[in-house]
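Following this line, the structures themselves.
Just so it is clear, none of the values below were taken in a lab; they were calculated from the coordinates. All figures in this text were calculated on a predicted structure; none of them were measured in a lab. Cβ atoms are built from the backbone, for glycine too; each structure is taken alone.
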Structure I
Amino acid sequence: MAEPGIVASVLDLAPIVSGSTAAAAFGNSLELCRHVERLGYHRYWVAEHHGIAGVASASTSVVIGFLAGGTSTIRVGAGGIMLPNHSPLVIAEQFGTLESLYPGRIDLGLGRAPGGDARAMHALRTSAERGASFPQDVLELQALFGSPRPDQAVRAVPGQGLDVPLYILGSSTFGAHLAADLGLPYAFASHFAPKHLHEAIGLYRAHFKPSRTLARPHVMITVNVFAADTDAEAERLFTSLLQVFLGMVRGQRGQLSPPVDQMDWSEFEQVYVQQMVRYSAVGGPERVRRELQAIVDETAADEIIATSQMYDQAARLRSFEIAAAAFRALRPKSSSDR
């Protein structure tokens, strides 16, 4: 896909566009997954979110099964499962089932956020305090996927012995420390929470302990990618995402809105939203390539996970096609500079 040392992947929230349905969103996601598989992207992740009108991927493992069943080679997984919402045994069984059905193609990214607001947490029978047990839950999950011990009373069936690959997700330094300590790949949510990116990946690289599954740190960062045939067209398409984040600032969440010619926001709102989307590549083919290269040079990331909450499906397919060419042209940062 890209030059050695850079992996190009996809994160999808199965966006429900204004006036449409979750069923249509799933159809769009499958079409996109097949499209990026043909283009050579490495993995396709969907994320767990709850109670958000514009996001259809709440039942993440079900969506993963749907996408994996409709494709043949691309890795499919969670970016991620919000582990405090579930027991490790349930997740081990779900992803053990997926790995049994689609061997060698399933990823399990894990986060400790709830994936929804306080009302959603209450409905999920969870709480913010559950996040404190996240490290222990990850270890329990690893044990459930590992080789069974003679004295092990509870086993994941299916799941035990399948060694489904785990990834730690984060938007702060907490996940960085955990991923480093366990020797797991680390994915940072820089597409909406870039503030602690450099501190987190620096800590992860500095404290990484090689493990049975990973010999050296593997840094994955998520980037909003809106590519089009012209800069102006891409910038207009990008306003759909800007409206999503503006709605978050205003406490308003809805379905994904169509692009607009001009954003209606205050100076404070504009600055705040633009800070959230700092790690974005928006433009025509050459500008997207330059902006992606600048992000690689700045972070020395091993993998870029491109995400695009785009209103028009045809434009989204075209965006990932243009981005594929940009990824192939990227030059990896020297390992001595990481």
Structure II
Amino acid sequence: MNGRDRILRALAGESVDSLPLIPISMMAAADEVGEKYGRYVADAAVHARCQLAFAERWDIDHVSAISCPTSEAADLGAAIIYYEDQPPAVDEGRALLADKGRLSRLRVIEPGKRMSKRLETLRLLKAGVGAERMVEGWVEGPAAEACDLRGINALMLDFYDDPGFVRELFSFVFENAMAFARLQKEAGAEVMGVGDAASSLVGPALYRDLVLEWEKKYASSLHAMGLVVRLHICGNTTDLLPLLRDVEWDILDLDSMVSLESARAAMGPGRLLSGNVDPVRVLRNGSPEDVEGGFKLCFAEAGASSYAVCAGCEIPRDTPSENLAAMRRFARAPRTT
């Protein structure tokens, strides 16, 4: 059974030979072939080569076109700080929407340099894996992209002071993300990751009133395109779990502070959960026995079914090879369900 088949069968609730292995690998993938991370961010050929090498070495079931959360914001005109060997960051001191009135002048855009790089990466990844592995694209979720455009501190105040503006901003972000997602689908993406880390900061009341409807629109619109939806929210989403149940995601990533047992209780059986193992304290800094033990606990708490192997967030760079081997060993243990 190849990686693509394994993921599709797990999503359909069918038996698999082993658990899907879908870790988020960015800096670790670049380090795999000795590339500076700045080149991974900027050069599609470098990005694809790193992903393909990492997936081949560690028997990963997918390859991904994500390199950072700034691609959409950059092409919309946000000020981005670039580094030689770490991910770029939005310059919040020069936020694109520091003046809220500028929102009315923004338009859904044709991909610029950064978004076009992701599309080319997807084409190269699809050519490299064929039907052997799933190819994953990525868009920023409503709260995450709004923070990139407005600035996180300003947006958090807007949730209280100007919810009407937040809704207008989310509407624009949604239209832009869906246009980008359609192009990624055409370039070869089968899974669409939606990264919405900032939504874990707002609490259940604001999430219900302002964020939830847009994450639901993301999921339904991406499904209409024929894409698998992977929702990734960094941070503690424990209080959001009853609401996240109503989002039509296919794969839900859970950070290390969120109990898989609580998530399974909230979501019910059959929905594919992933994550929870602490990426730093366990995957990077622990022993191989810690890694295997951490994933065994996750699998048990998830109900020993409908679980994909992934740490709580990105694989940190400098993660020992013996720990990556332990992660792979756990995932590839023979399964009958």
Structure III
Amino acid sequence: MSASELARSAHRVLDEVRKVIVGKDETVELALIGFISGGHVLIEDIPGVGKTTLAKSFAKSIGGTFSRIQFTPDILPSDITGVNVFDQKSGDFAFRPGPVFHNIILADEINRGTPKTQASLLECMEEFQVTVDGQTRSVPRPFFVMATENPIEFQGTYPLPEAQLDRFLLKIGLGYPSKFQEISIMDNQRLQHPLETIGAVSSVEEVLMMQSASKHVYLDDSIKGYIVDMVARTRTHPAVQLGASPRGSLGIMRASQAKAFLAQRDFVIPDDVKLVAEGVLCHRLILKPDEIVSGISPAQILSQVMSSVPVPITRRVSLQ
């Protein structure tokens, strides 16, 4: 398939998911950008705004397999990755795969799991494999983790360490719908849940081709410099204790390539970078304690950083 055909297939996925997630077009697009980039997405939001539905919608629209992991303080790493079980008939151990062996994983309330259990996701998120008792097994591809955490409850939670936050390409939020959007949601679910009407409009094979095609989107040297300058300014900002690492630069590159791919362009423009920068960088910034107490947010710092970096000028070309 050509790049433009793959981009149209991606838009069919967007349209299908938007049947269920009402009024959150930009957020749904960012989630798909994370998927096409081969990364993972962290959703921090209140219960009941559609986080689980979003993950299920993507799985159904690509015909992929879906698994939901409910993190609790007593969940063990083996409950996630799988375990070797002794088979009395064969007299040998057989591997019983855990829920990570699916295309799309919803790690619900990930910050309720202990640090050891949270860390059990690191290998499969980064290397797309699981090692149990010294034997390594690959997870299905495409592989996409969509994790959620509740921002208003802290009792009984274990905040994600910086190393694990860094593994998530994007951090997004859905937020409350407007009055008219909420009425639309009520109308849509009066007789049945819209999730029941979603069909597979793409395939896991096409998603793999989308991921490959997005990597071939061209980045001019001026765009690369723009990204690196932006990330570097987060490290020298007076309010920031720890800025974004080179993984932040790579994340912006991949996400902006995916955004350009969706726009059916064969190269990245500064607007692509601006659109994905907040989702990629904000959760990677650690502010100084005084700034946190004064109410300054990473998004405000990033806004200052972006306004201080000169924007390059590029040409515009569409995919053929």
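Matching task: 4.1 is the computed value of distance in nm of label points 7 Å out along Cα→Cβ at positions 90 and 170. Pick the structure from I, II, III.
Going label by label, the one that fits is III.
Of the structures labelled I, II, III, which one yields 4.6 when distance in nm of label points 7 Å out along Cα→Cβ at positions 18 and 290 is computed from its coordinates?
It traces back to III.
Comparing I, II, III, where is mean projected area of the Cα convex hull in nm², for residues 74-177 alone highest?
Result for mean projected area of the Cα convex hull in nm², for residues 74-177 alone over I, II, III: largest is III.
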